[in-house]
Structure 1
Amino acid sequence: MSKTYEEINDKIRKRQAIVVTAEEIVHIVARRGIERTAREVDVVTTGTFGAMCSSGAFFNIGHSRPRINASRIWLNGVEAYAGIAAADCYLGATKRSDDRRYGGGHVIHELAAGGRVGLRVEGHGSDCYPGKCLERTVSLEEMPDAFLFCPRNGYQNYNCAVNLSGRPIHTYMGVLKPRLGNATYSGAGSLSPLINDPFFRTIGIGTRIFLGGGIGYVTGPGTQHNPDPPRLANGVPARPAGTIAVTGDLKQMKGTWLKGVHIRGYGTSLMVGLGIPIPLLNEEVLRFTAVSDDHIHVPVIDYSSDYPDMTGDIIDEVSVAEIRAGSITIERRHIPVYSLSNQKKARMIALLLKEWIESGRFQVSSPVAGIPAVDPEHNPSPAEDGTP
């Protein structure tokens with residue numbers, strides 16, 4: 001059994017497509033089997049909502065009178081990178097203001113939520129750009145252009161963090177108590193977009209996605225992308241692995257799905273809502289989407305000594321199902337574990353994307369090129385054989 005992107009999109013346009021979430025497909029396959037489910041279901045939707053530090057936004061702030069060639073730009077006291085063009089800048093999610101608890105992620109949230117932020121611009125002055133200083137407030141609507149661009153989002157599996165030292169430590173994984181006092185994890189498990197397509201057979205450059213409450217696109221592999229991690233028998237990476245770079249029109253997005261956060265003792269970040277549809281082109285693609293939390297395992301890492309070098313031994317491996325239950329067992333001790341990502345919002349994203357597709361608002365897209373991945377049973381991607 002196989003389907004093409006066009007066949008699936010034709011059903012979407014006619015509002016006849018059968019769409020289910022990545023949580024729902026696990027139970028459907030268990031009841032009906034792979035062959036029948038592959039015939040009946042067309043798309044599986046995924047979702048995740050968590051802190052994604054390698055995120056930010058490009059802004060064109062528009063030209064003032066007199067015009068200014070911006071050499072430095074601040075938005076609500078957070079400095080953006082202005083070395084692009086006269087009125088363009090890039091604001092990173094982890095860049096902080098002077099008070100250290102407010103950063104670029106908060107600015108992006110406030111703008112996406114419809115608010116106004118303070119704009120301060122300094123220029124060096126020239127014949128065609130004589131202005132040297134500008135201060136005013138600005139909204140997203142008033143900017144000519146604004147788009148989210150995130151160099152690394154959607155990590156394909158990740159660590160469970162613990163602390164074996166005798167003192168508390170502050171990390172991007174939260175505060176870790178001494179002597180295995182707690183554990184933290186970030187990830188959507190069976191809902192996680194890249195877990196559901198571990199070899200990037202449907203996710204590639206140009207894939208249309210849910211991003212921050214609007215429509216976005218995958219632009220390529222993200223930074224730190226690892227195409228060949230150790231894998232479990234079901235193809236799921238057993239270590240932090242694939243990442244994607246994504247972009248989308250910030251003016252379409254909502255503050256609900258882009259949330260600035262301050263992580264105590266570490267810094268600021270941006271919680272990003274990301275959802276990707278998986279078109280069920282064949283039974284093999286379906287098998288990967290039917291993975292449950294029981295069968296997704298993550299490494300337990302001591303962040304007091306093994307991070308950032310990761311040269312030490314992995315303490316243990318635990319399933320996402322154990323993490324969801326609220327505790328893991330390490331060295332015969334029950335350790336409380338806390339999720340840094342929001343599973344409720346991840347589920348809402350998968351359901352929203354499902355509604356968009358069922359209503360005909362959102363169609364699946366064939367990648368124009370693939371994302372690097374080592375697949376021992378590789379099927380040619382659309383970019384390699386020219387067919388959907």
Structure 2
Amino acid sequence: MSKKPSLTICYQFNPWNSSIGGIQTIIRSFLKYAPDQFEVRLIGTGNKRQEIGQWQEREFSGNMIKFMPLFYLPNDDIRGLIPTTIKYTAALWRKNFISDFFHFHRLEPTLMTKQWQGEKTLFIHNDIRQQMTNETGKKAILWQYLPRVYFALEKNLISQFEQILSCNSQTTQFYQQQYPTIAHKIMTIKNAVDGDIFYPLTSDNREQQRQKIAQELNLPLSTQFLLFAGRLHPQKDPLLLIRSLKALNDSNIHLLIAGEGELTSQIKAEINQCQLHQQVTLLGSVNQDKLATLQQIASAFVLTSVYEGLPMVVLEALSSGTPVITTSCGETPKLLTPNSGLVCETRTAEAIAQSWRKLLSNPDYYSSDACVKTAHPYQAKTLITEVYQRMWTRWQEKLGES
């Protein structure tokens with residue numbers, strides 16, 4: 001064991017790319033808030049300027065980390081013919097890493113890691129039961145075709161983990177019931193929002209930024225913005241989002257969509273079908289600073305998802321002082337207070353549009369202060385530091401035993 005404990009994070013992305021996703025955001029926080037007494041490594045994916053399959057020293061948010069890209073991936077927001085998770089898992093074949101701690105954010109890569117030496121933690125980011133249903137159709141994840149195979153695989157792999165951490169309390173209970181002998185290892189963990197990046201503007205600055213973005217998009221200065229950020233994927237059901245804007249029928253409202261995915265062409269077709277091309281802007285992938293500005297100036301952040309864990313973008317919106325409208329899924333309905341957002345119990349365009357009308361007509365009730373207060377317990381600087389402190393304590397205990 002080294003004098004400095006090592007954490008190796010395994011996930012299929014490049015932290016210097018502008019991809020949007022809750023897992024990516026969590027990992028970025030672990031990189032940014034890593035204390036000096038840890039050596040932090042990331043096994044991810046690369047771009048054409050990076051040497052594949054080799055460790056390299058890189059700077060991220062002021063911290064030096066070790067980074068190994070396993071293969072070239074130009075855009076991790078778009079799912080290809082072969083899922084990226086399968087490519088990533090295959091790239092780990094016959095590799096054997098040693099680390100004091102490992103963090104995994106998908107189950108499949110751990111097919112290759114049973115012999116790896118180190119304490120392993122699995123993070124679960126969605127409500128796995130809803131994820132495996134047919135409600136999203138067979139396009140959400142490929143495991144929907146073979147749920148029994150997935151759970152059999154999981155049962156075979158689960159024993160290698162010292163911890164299983166879920167951001168969804170229902171998923172925690174589900175796993176504790178599934179695996180009673182290791183129930184003490186299965187816990188709920190709060191997702192963490194970076195308050196250094198996502199914070200509210202003063203009312204004057206917010207108005208100036210809102211008008212600036214309206215000008216950039218050649219829209220009237222009075223335009224109010226609704227925001228969605230995430231992968232354009234069946235889980236998020238962005239087509240319902242477009243239909244909800246049609247049902248709202250308010251020409252002063254403009255929907256901003258930040259993100260990319262396999263549904264992009266269908267969304268464009270739906271926008272044309274609904275004759276909403278003047279009221280929707282597809283921004284594509286945006287970097288974190290740009291997303292923070294959009295969160296700050298939006299009148300509301302909107303999610304029409306079929307299933308979720310606890311979406312990072314919800315915490316980012318609230319931390320920016322922006323109220324949230326969501327479908328009834330994941331932890332968000334439990335998180336929101338009466339004056340920080342609305343939950344649509346019915347997943348229909350009219351129900352979501354009605355929630356938009358209610359929120360937009362009562363901006364003082366859904367105040368910035370109420371939103372920030374709701375997000376306060378989820379600050380990354382505090383939560384990530386606590387995780388590292390617990391890891392440090394376990395590492396020192398192991399040193400004492402050796």
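Can you tell which of 1, 2 yields 12.6 when mean count of other Cβ atoms within 10 Å over residues 217-224 is derived from it?
2
For Cα Rg over 2.2 N^0.38 Å, which structure out of 1, 2 has the highest calculated value?
1
Comparing relative contact order in percent (Cα under 8 Å, 6 or more apart) across structures 1, 2, which is largest?
Comparing 1, 2 by relative contact order in percent (Cα under 8 Å, 6 or more apart), the maximum is at 1.
Given a computed value of -5000 for helix-only ellipticity at 222 nm (-39500 (n - 2.57) for each DSSP H run of 4 or more, over all residues; to 500), which structure among 1, 2 does it belong to?
1
Taken together, the values in this text are just the output of simple stated rules run on the coordinates, not laboratory data. What you see is a predicted model, and the numbers here were worked out from it, not measured in a lab. Cβ atoms are built from the backbone, for glycine too; each structure is taken alone.
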